[in-house]
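K.L.:
The data blocks that follow each hold one structure.
Taken together, the values in this text are just the output of simple stated rules run on the coordinates, not laboratory data. If you're wondering where the values come from, they're calculated on a predicted model, not measured in any experiment. Cβ atoms are built from the backbone, for glycine too; each structure is taken alone.
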Structure 1
Amino acid sequence: MFEHLRDKIKHIPNLPGIYQYFDKNDVIIYIGKAKDLKKRVSSYFNKSNNDSAKTAILVRKIVDIKYLVVDTELDALLLENNLIKKYLPKYNIQLKDDKTYPWICIKNEPFPRVFSTRRVVKDGSDYYGPYASVKMMYTLLDLIKDVYPLRTCKLNLSKQEIEAKKHKVCLEYHIGNCLGPCIGAETTADYQKYIDDIKSILKGNIGSVITELKRLMRQFSDELKFEEALEVKNKISSLQNYYSKSAIVSPRIHNVDVISMTEDDKSAYVNFLKISNGSIIHGHTVEVKKKLDETDEEIISFVLIDMRNRFGTESKEVITDVKLNKNFADLTITNPIRGDKKALLDLSQRNSKFFMLEKHKQVKLIDPNRHTERIMETMKKDLRLKELPRHIECFDNSNFQGTNAVAACVVFRDGKPSKKEYRNFNIKTVVGPDDFASMEEVIFRRYRRLLDENQELPQLIIIDGGKGQLSSALKSIDKLGLRGKITVIGIAKKLEEIYFPGDSIPVYIDKRSESLKIIQHLRNEAHRFGITHHRNKRSKNALGTELTNIPGIGEKTAEQLIQHFKSVKRVKEATKNELTKEVGLSKATLLIKYFNL
């Protein structure tokens, strides 16, 4: 470590704040936050704490360090988030989200208009959003238009303009969509009631608006104003219809944020939901590109602060699937295990997974090679391999009551079947139903041949079976001197347990993992291929007992007859001419003579 950096770290305080790392070109390459700045910055230069190769590369490029002290850890999170978005440092995680989302604006003007916009202007207007779903935003705007008669024109409706009678009503007035504030036909106080209701709806407080409208409907009814009461009833129906569609969680859950994540080797996919009065009023998912093997806690904290800023949420509770050890002032972190909150968390997790799968599908279509590389990297990590498993072979044994023992070997290249390389084996040295000995024989024969012919060896061998079959396979691997050169694992069928050599306890891979899916595909292919060969062998042996018992009829002729006539019965029923046409006169004569005895 450079001496000037050592001296600088000595003077960093043990206080919360953010730190910035600069390279030789005085460019910020990393921004971090810490509860204790001195401890956190020092940890980067402590070799025992620096296992990540990416972090080691970062440290080698640090030429200068700057820091800023703040009051709380939450302040540090906010500042870090803002600075990362401003400077986009090379080694920080980045939100892959450069879209401009629309807002609903309530304009700061007499008789305010309500409309959608993608530009937030600081002119005193109220903005609600942003809306990740444009359809959701227009649904709200249509609801507001149906319930409240608001103006849509851009006229200057100041008191002086209206008193001077400078405006005339338009078509919207004549069809009942506007009550004519431009000509003084509507008071500011009445119009403001509509705006107050709309603000409550946009905040998710639809229930309180419905309650007020019901009170107004009863009042009109008591005053025998039935037409007005009917209009209010229709408004209530519209609001209740919208509320029933949006209230997908318990109405007992008030004003909470929900955040969850799913990840692959390169990115994390984080879903954020904003809940108000039992309804989801915002939902958004982002991709976070990982740079330095960031922990789940670091990723969730980063995105949580960004989302709360973006959607203007002031909820006091956050529901998440990640343990957050940070102290958020006036914020409760909940990790539910059952109930309505768990159901809400499950919904968020499903959204993050769907988003990840959609991203993977897009990559598969646009860049198949990148998709393959990601899967290979995932398998390498999950199975603790030294290299990418581009060439995988899987073995399975098959026998019927100890007879016709066979084995199958299937080959996958880059995670896909290479069917031209599939191989079947007839067990030669084993008598009776001994799967262990059969596996030992097949593994030895397969790799003895590859070695003799100088062919490429696989990076991974999968044995369909538990510890017994795996141990038998390893005996042959040891005889051939291949231990350590090829990774060999076993997969047990019942619980999808993965066994590694020397480990008595199996490894359980996530059932949703692509690694397990490929292993299962290999196992199923080996079983299918082996069973097909086994059935063919049994059929061949069965027909051999009928036709090959005939003097002068060999296996090849018997197989030719079965392929043409489909069964021994049809061979028996065939005429001499039909048999002669297929196998010649001499063999046809033998068959006719045998069957007519």
Structure 2
Amino acid sequence: MVSQTRKLIIFKNRQRPTDKSQWIVTGSLQSKATMASNAQNNTLLVAAFDFGTTYSGYAFSFRDDPKKIQTNQNWYAGGGSSKLVSLKTPTSVLLKPKEQFDSFGFEAEDKYADLAEDDEHHGWRLFRRFKMVLHSNEHLTKEVTVEDICGTQMKAFPLFVMSIQFLREHLLDAVNKQKIGMKETDISYVLTVPAIWEDNAKRFMRDAAVGAGIDPNRLKLALEPECASIWCETLGMDVKGAVSIPGAQYMVVDLGGGTADISVHEKKPDGNLKEIHKASGGPWGGIFVDENYMKMLGCLLGERALLELQNTEMIDYFDITREFEHKKRSFNSVKTKHIIVRLSASLRDLAKEHSKQSIEGRIAALENSITLTRDKLKIDGTVIQSWFKSPIDMLIQHIRSLLAEAKMKRGQTIVLVGGFGESSYVQERMRNEIPAVRMIVPEDAGLAVLKGAVRFGHNPAIVSSRIMKYTYGTKVLVEFDEKKHPGDKKVWKNGEWWVPKCFKVYRRVNDKVGVDVQVTKMGTPYSKVSLTPVYRMIQENPQYVTDPGCELIGTIRLENSIDIPFEEQDIEDTFVFGDTELLVKTKNMATGKEASMTFECFK
């Protein structure tokens, strides 16, 4: 099903010669969503990538059997004592000494561990869990850096490109084993992103995917909670009944390694979804529990011992982290009175070497909450609960505040998905502390986003409307009106009083917008180059782009003709709202030239 572009038509008086007139008309601009939908006509397969903070993976299905969604079954972790098979692989990248890509996932971690074991890892660089650099980064640019496992900085963007390129090539190999002769032009791609991400972070991911060789016209970004919601409709009656009945309202909490991403949806009678509350959430994912665990080990064994373990005994280091990941997910306060983790001989030797106080001495000061027997560390359940406390406290507090809103009276069901959402303790606390709400945890909650993304790729029109997170607009010059404007704002220009730096609103925060709604303003240029600054604001009614909290997010630069009188050239500024990405473009109707917004942070 191909979505149709909706157009908002509002006519106001047109005023020449300024290009700051107030006439809003429909535009003929195609959005990314429309182009992606057009590409679907040739789609034989939809493939989705879930690029996570801790784990990543892909899934796909063919057009002739879209419900048969396949995931890679062969992500193997080898080395050490923690041999396991996983449906996702760690978001880890290994670079060769000249910063060339070597491997990804478990393979990257295990190879680096083997190199370190033989003291051959010098110059090699391992990067893990670097996606969080895009979360709430107000100063995000393509120059943003992340640290490798040894603390050395590198630009993040190439790592994202390499990661997506690896997943794409791995996927193509898997597909070609089933369908010989499948062309990449037969494939539509979906890349999942958190709904709470800012526009610039989404653009960062799109650019990385294009840099990885994906045709931008065959690429669709999908919001992770929406994908989870779409997938839940395919599950058993207990889940399906809560989300598939027309009029059903429910909250999707996608709890991953880095963030909690929360959206609220309503099922429409036509089977589509609409968003009824703007996306929200925060950095309350599972990695913060991991960090608390490592801090505890640092207190007991010494930070220097852990650091040297990373540098010299990587197999043992990954054993520690992978073992705890399993313990973390299975922990609950009722059945798990304690957990037991193994301390390798190498770690104990390093602790003795770098500390004057024995491990036993440090443990003795903890009042029996932690005990050591030979190589086994026994940790009381109350200690483990304390590691979960901060992120889960903030998550529950936020959910309660959402549920208390008037618009949420019918939305008293929570669907919990994501890798951290599989944690028994997280589920237990949410059920105990939000008792009035029905909570559903679908089977394989960690794959709900990925599988839902495939279904979304087959039918992007299934999400029919979304809620605006910001008020968007441009900077304009308007005629002075003494009833509206303070006298100190006016300036004399071309024989009249004008007010500069006014905020021209195209859409307001909390507005409900259909997918691909276009809002276009037409004006006339007065110079060879038209510069259109694009602003956003969290407030509903901004007056000026100088108001507190108003943010310049990008600029459109369009060259006009000097061979045609400016007053005979029409300029259309068009915003396309309601899709997973913001699109802003300008077109000179006389010359046919177009330009799109360049994000301020990516100039």
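K.L.:
Upon calculation of distance in nm of label points 7 Å out along Cα→Cβ at positions 231 and 519 from the atomic coordinates, which of the structures 1, 2 produces 3.4?
P.N.:
Working through the options, I get structure 2.
K.L.:
Of the structures labelled 1, 2, one was used to calculate helix-only ellipticity at 222 nm (-39500 (n - 2.57) for each DSSP H run of 4 or more, over all residues; to 500), giving -15000. Name it.
P.N.:
Derived from the structure labelled 1.
K.L.:
For FRET efficiency 1/(1 + (r/R0)^6) of positions 487 and 567 (r between Cβ atoms, R0 = 35 Å, to 0.05), the calculated result is 0.70, so let me know which of 1, 2 that is.
P.N.:
Checking each candidate, the match is 2.
K.L.:
One of 1, 2 was used to compute relative contact order in percent (Cα under 8 Å, 6 or more apart), and the answer was 8. Which one was it?
P.N.:
1
K.L.:
In terms of FRET efficiency 1/(1 + (r/R0)^6) of positions 127 and 271 (r between Cβ atoms, R0 = 35 Å, to 0.05), which of structures 1, 2 is highest?
P.N.:
Largest calculated value belongs to 1.
K.L.:
Check the numbers for Rg/Rh (Cα atoms, Kirkwood Rh) across 1, 2 and tell me which is largest.
P.N.:
Sorting by Rg/Rh (Cα atoms, Kirkwood Rh) in descending order puts 1 first.
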